[in-house]
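Listed after this line are the structures, all set down as structure tokens.
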Structure 1
Amino acid sequence: MSNFILETRDLTKEFRGFTAVNGVNLKVQRGHIHALIGPNGAGKTTCFNLLTKFLVPTSGQILFNGKDITAARPAQIARMGVIRSFQISAVFPHLTVLQNVRIGLQRKLGTTFHFWQSERSLDQLNGRAMELLEEVDLGSFADTITVDMPYGRKRALEIATTLAMEPELMLLDEPTQGMGHEDVHRVTELIKKVSAGRTILMVEHNMNVVSGICNKISVLQRGAMLAEGSYAEVSKNAQVMEAYMGTEATELAGAH
């Protein structure tokens with residue numbers, strides 16, 4: 001089996017003459033936490049949308065575990081084990097935390113949204129759901145109505161719901177966006193913890209998070225790959241520093 005769980009070859013997406021993703025060759029190593037970073041408008045989200053098949057590439061290939069998935073549909077690649085967190089987000093605000101995770105487990109069983117089934121038949125999933133909640137430190141929130149939870153805890157719940165789908169490759173889209181310092185720290189630790197035995201590809205703007213937990217970083221600029229390597233290598237790259245002109249460059253250099 002290839003060392004690379006995910007690979008793109010000359011991945012390109014054009015929108016009416018505008019090239020949002022331009023010949024990107026990305027290789028994500030199995031077991032790594034790999035970050036996709038870049039200034040606003042660099043094409044990171046478009047790239048994620050191509051990988052999860054919410055967009056169809058104009059040209060190029062996407063390989064998962066060596067298999068060409070360029071033509072696969074979103075549901076097919078989810079079944080293969082490529083799960084994007086926060087796409088199944090917004091969780092269900094008026095259900096409890098436990099019920100939310102149980103829905104993730106139901107999706108895995110293929111009994112998606114059988115809300116009319118008796119509660120009892122779903123109780124068999126409670127044990128596993130509680131294990132997942134414990135894994136993301138939400139055990140004590142099991143009976144809390146989701147809408148009443150603090151923002152950072154909701155993100156942790158989204159990670160638990162994603163884990164319920166048994167991802168082999170987890171794609172995290174801006175996991176710490178809009179969080180205060182304490183929540184950022186908690187979610188960063190959580191990502192590190194759940195990465196054991198999995199591969200994570202994340203789009204993240206917080207350089208402290210990236211420098212703290214990522215094995216490898218790919219920098220996009222104007223849809224093309226600008227640089228790739230460890231945080232130490234990338235943060236010293238003159239082109240990267242230039243791309244992150246001003247405040248972001250200082251942030252890039254200052255993150256530890």
Structure 2
Amino acid sequence: MEKRFGLIGSVVSHSFSKSYFDEKFFREGLRDHHYELYALDSVDELKKLLQENPELCGLNVTIPYKEKVISLLNDIDADAKNIGAVNVIQIRNGKLKGFNTDSDAFLETISKWLPAESAMTALILGTGGSSKAVQQALKKLHVSFKTVSREAAHGNFTYPDLEKGDVLAAHKLVINTTPLGMNPDTKSFPPIPYEQLTPDHYVYDLIYNPARTQFLQKAEMRGATIKNGLEMLHVQAEKSWAIWNN
């Protein structure tokens with residue numbers, strides 16, 4: 001019996017998820033399993049997608065629907081509810097249940113990457129669904145953090161605030177959770193004062209395509225230690241697979 005899985009978002013052509021799962025299904029001999037990319041102009045198009053694809057068993061969710069999709073679910077896992085964002089949907093008997101694997105995947109990858117016993121303070125760029133998952137992970141790590149938003153009401157700082165004083169100097173861990181720099185818009189980058197970055201900074205970009213965004217390149221030129229989101233994608237994908245098959 002055919003089983004279909006997929007990714008929903010506004011722009012999904014950049015995603016490595018399809019190739020990751022296609023290889024996984026081939027490797028494991030699951031010839032009746034398929035993974036597709038579904039670009040939706042609105043999260044409300046999910047209902048039509050499900051009607052047209054009754055063989056769908058699970059979905060991943062990407063920008064900008066991780067928060068908006070919650071209203072369309074029948075049930076939500078306690079962790080995802082606490083975070084306020086969903087990136088995995090399990091589909092059973094027409095019922096949708098939301099989960100968040102972003103937070104644990106980020107936690108797993110950053111724990112191995114940061115130096116042991118480091119007492120860094122983090123600056124999170126963005127305040128959307130991915131940011132909420134990162135915030136939850138940092139709380140578990142007992143890492144204090146501040147957020148940066150384009151709008152003053154949504155974050156602790158706005159981007160112009162970073163130009164003043166020593167905000168970056170006080171935050172040695174900088175995490176980009178925005179889509180700025182993601183393929184195909186590879187020329188864009190978060191507007192932070194990169195000249196304030198130092199070799200003491202650790203800079204993590206959740207984007208994995210391209211592998212080295214303008215954000216990471218600019219940080220690396222200042223001597224910062226950098227990491228992209230590819231490992232996080234792999235960990236998140238395996239956690240998604242476990243949920244769909246549980």
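A short reminder: the numbers here are calculations on the coordinates, not readings from a lab. Computed from a predicted structure; not experimentally measured. Cβ atoms are built from the backbone, for glycine too; each structure is taken alone.
Annotations for the structure displayed:
- Which of 1, 2 yields 26 [relative contact order in percent (Cα under 8 Å, 6 or more apart), calculated]: 1
- When distance in nm of label points 7 Å out along Cα→Cβ at positions 104 and 208 is calculated for each of 1, 2, the greatest value falls to 1.
- Structure responsible for 54, 32, 28, with Cα extents along the principal axes in Å, for residues 32-183 alone calculated and labels 1, 2 on offer: 2
- Structure responsible for 3.1, with distance in nm of label points 7 Å out along Cα→Cβ at positions 48 and 96 calculated and labels 1, 2 on offer: 1
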